[in-house]
Structure P
Amino acid sequence: MSLFVCPLCGAALTREPGRYYCPSGHSFDIAKEGHTHLLPVNRKHSKMPGDDKGMAKARQLFLDTGSYAPLRDALCKLAVSLTGDNPRVLDTGCGEGYYTVGVYRALLDAGKRPQMAGIDISKEILRLAARREKGVAFAVASSYHLPVASRSIDLLVNCFSPLALAEFQRVLVSGGHYLYVVPGPKHLWEMKEILYENPYPNEEKATPYEGFRYLDIVPVEYSFRLDSQEAIAALFRMTPYYWKTPKAGVERLAQYDALTLTASFAIHVFERI
């Protein structure tokens, strides 16, 4: 059995070479990269939802510079401390798997036996994720219709992805934990100063959610340097600013061959009641 359930009937999925299948006869092929597609057509809001091929490669290029490694390491430390010997872990909106794989390997290194899955709505980005680690099950799926059983997940990780609170409540076991990563107030402030005439800090607040107990907010803040226009462009393309920056701001950023930037994150730690 896998962590996944059938998106059509809700029955448990069994994995065999080349496919997942359920007792009702529904079958889902596993791509050569290692991921599967569990997003029914009637839940797709576009022909190719999520990050396209260019955005996926930009995300991989930037994350592979190691610039966000301190955030990954903080997530790994929390994951190890909050789980038992056989944790069932789900990364929602996992992207190209940088944090997913980091957490999975940290759990293995701690002597645990994790069963882990990652979902994202982008087929293109999951191709990259599945290549990173064969020990993690990856599937194209929506955070608002998670293809996992109710009360089946011990740890849920969500980095900069949609807050599908009802689904997160449904899938987490009582006493399970939820790690929610959001940008801190001064995240990428130096880039924002280049892009915008009047930049403003990100909102910082602690929001309680029904069904969860707040345990902690773990700050992760540091400086990092990018030494090429390619790396700067890759970071820009994976941020929300890519979609809403005026042309003049984009042109200003393109003049930079190096930047020292502030990375500022907050990891909100919740326990499922």
Structure Q
Amino acid sequence: MIFSFVKYQGTGNDFVLIDNRDKQFPIDNYAAVAQICHRNFGIGADGFILIESDDSSDFYMRYFNADGHEGSLCGNGSRCAIHFAKSLGLTSDKVVFRTSDGLHKANFIADQVALELHSVSQWEKREDAIFIDTGSPHHVIFVSDVDDVDVAIKGAEIAHGAPYLSDGTNVNFVQQIDANTLYVRTFERGVEAETLSCGTGVTAAALAAHINGLTTAHTIEIKTRGGDLNVSFSSTKNGYEAVVLQGPATPVFTGNWELNQS
């Protein structure tokens, strides 16, 4: 079987996307997805995304981690999926789509995609960090110099250590640049490595900075190794609402992939 794909990147967080409205892709073939994402033996990506039909929205986004298994919400992947879906004629500048955690809205602002995440009402303060779920689970640690952190080693230790263990978590190391700006590096579970950017991770970092009283801003600029993102939100007595992740979504190249199912 031969599939057409588009390779995308959103601030360096890269994905392979396929139009699967005909439901021909074998979604339970974890090894095939992992090979597609492999940077030496495949196309190479942090994640794999299928665009499928949905009765109650513009489209359904099915997301897989690089290890081949379906994952939780991917913020940058969602923004790339939205851009791809628009190129397929499935949506317009105002978007409603469904993914693993339900319906989301989004819109295009010039050449960027602004994605609305679900409201956040719960988090846990830990000894040196905050654990918060922004569609995916995130452990957020504030450090004085994020470039001094060995994200691969330290991130892996935390991601599958107590209390996370087999379920794992994403791990974000955050440096505050000024009252409105953060620099974030993320170790992503499922990729099991540092990625150049993580959408739900930078969102978690922005909310954690506000929770910790490090900023009173409701619009925060985020710097990552792959580029800049913007997180905005409203704070209420119940937590955070109108949480929006905004940034670029860029097609890199197109191609065909022959899937060997033997």
Structure R
Amino acid sequence: MKIFKTKFAIREFLSTVRSQKIKIGLVPTMGALHDGHLSLVAQSKANCVITIVSIFVNPTQFNNSDDLKKYPKPLEKDIQLLENAGCDILFSPEVDEMYSETEDWGYEVGPMSNILEGKFRPGHYKGVTQIVFKLFDLIKPDSAFFGQKDYQQFLVISKMSQDLNLNIDLIACPIIREADGLAMSSRNIRLSASERNKSLALFKSLEFIRTNFHQLPIDELLDRANLLFEKDDHVSLEYLKICDMLTLEEIHSKKKQKAIALIACMIGETRLIDNMILS
């Protein structure tokens, strides 16, 4: 596996690759890799000749400075995992390599910046689109692979790609879960044993909604799913909603054929998100 730290070096290398018209796949990550990330690498390898993984903890998408400081950065372990997975190229730049002090990002995310994740994390998607555009512009992949766990993020990036005519095939890959259902996340390692047990409420609530989606009214589904969250000072449900899959507008009727349940919850000091397609 080749490792590049600078934009110049990876740009020079890829210029020779593109002359051979080889299909390039990109997996953007913030590191602290787990089997969910590695499933994206496998998808890329199945669809592309060269797979590039980027590891960059992007400061502009954190609205909480403590969260940024605590984000895990086990780079050596990540490199070993990527080598074992057959990744071809790792791009792992420093912050000053990707950002100048004076630059501004003018892309407007639109309505999704004000709902769900956008509501609880102001400015988050502006930072996400900023770094993803930089990676797309630098690497110019044919395809890019993202996890369904960050479903709203995938919709935001899809809209940006369409708005800016980037002509990249964006692929959402299924959520990879632990044996007990918890969605794999780089943040899971921050959970204590007690918090880890409490975190299962996210999966259980989504599974209850999915199982009973065609039997119960939406309001009752949500009311009963909310009961799965014990009254605990260390558990704080931020949202649990059933939405249209394309717009993420809340739905109150099952006339909508494409629905998804989305959840965000603080478990102790760790924020977890998850979702489940219902139809």
One of P, Q, R was used to calculate Cα extents along the principal axes in Å, yielding 52, 38, 27; that structure is Q
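Hey, helix-only ellipticity at 222 nm (-39500 (n - 2.57) for each DSSP H run of 4 or more, over all residues; to 500) derived from one of P, Q, R reads -8500; which structure? Display every interim value, and only then the final one.
Working: P: -8500; Q: -5000; R: -11000.
Matching structure: P.
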Re distance in nm of label points 7 Å out along Cα→Cβ at positions 162 and 178: value 3.6 computed from one entry in P, Q, R; matching entry is structure R
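Bear in mind that the values in this text are calculations on the coordinates, not laboratory data. Keep in mind that what you see is a predicted model, and the values were worked out from it rather than measured. Cβ atoms are built from the backbone, for glycine too; each structure is taken alone.
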